[in-house]
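Novice: Take a look at the structures below.
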Structure P
């Protein structure tokens, strides 16, 4: 089973999503979106960007890949 995206309504009735790891750790939480379809589009954007994303180490060590 892979990590999952959870779509939910926050306390202000805005749509948000979070990425949850297999062990239940919340890896990221989105900004608030006014509409469900926009939040779902945000999930797709994160999925696509993460698949091709580079790791850039800003700590000063030379480990960027």
Structure Q
């Protein structure tokens, strides 16, 4: 699934690095921490490798 914002893509990248052992899981915060727990390495890779062009920094939450 592609990332919907740059922030989501960055969080996925951090979570992917933790899954691969490049950074400690304890260093993760917020969305990246929950992504690391709930998503597979393949899902994180797909989200982190999304093209950035045209993506907003953040996507507003739907209420």
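Novice: If helix-only ellipticity at 222 nm (-39500 (n - 2.57) for each DSSP H run of 4 or more, over all residues; to 500) comes out at -14500 when worked out from the coordinates, which of P, Q was used? Before the final figure, lay out each step's value.
Specialist: On the way: P: -9000; Q: -14500.
Label of the originating structure: Q.
Novice: Which of the displayed structures (P, Q) returns the greatest value of distance in nm of label points 7 Å out along Cα→Cβ at positions 30 and 46 on calculation?
Specialist: Details: P: 0.7; Q: 2.5.
That would be structure Q.
Novice: Matching task: 43, 24, 20 is the computed value of Cα extents along the principal axes in Å. Pick the structure from P, Q.
Specialist: Working: P: 43, 24, 20; Q: 30, 24, 16.
Traced to structure P.
Novice: Taking 52 as the value of relative contact order in percent (Cα under 8 Å, 6 or more apart) derived from one of the structures shown (P, Q), identify that structure. It would help to have the intermediate numbers written out before the result.
Specialist: Details: P: 21; Q: 52.
It was calculated from structure Q.
Throughout, read-outs are computed from the coordinates displayed, never taken from laboratory work. Being a predicted model, the structure only gives us computed values, none of them experimental. Cβ atoms are built from the backbone, for glycine too; each structure is taken alone.
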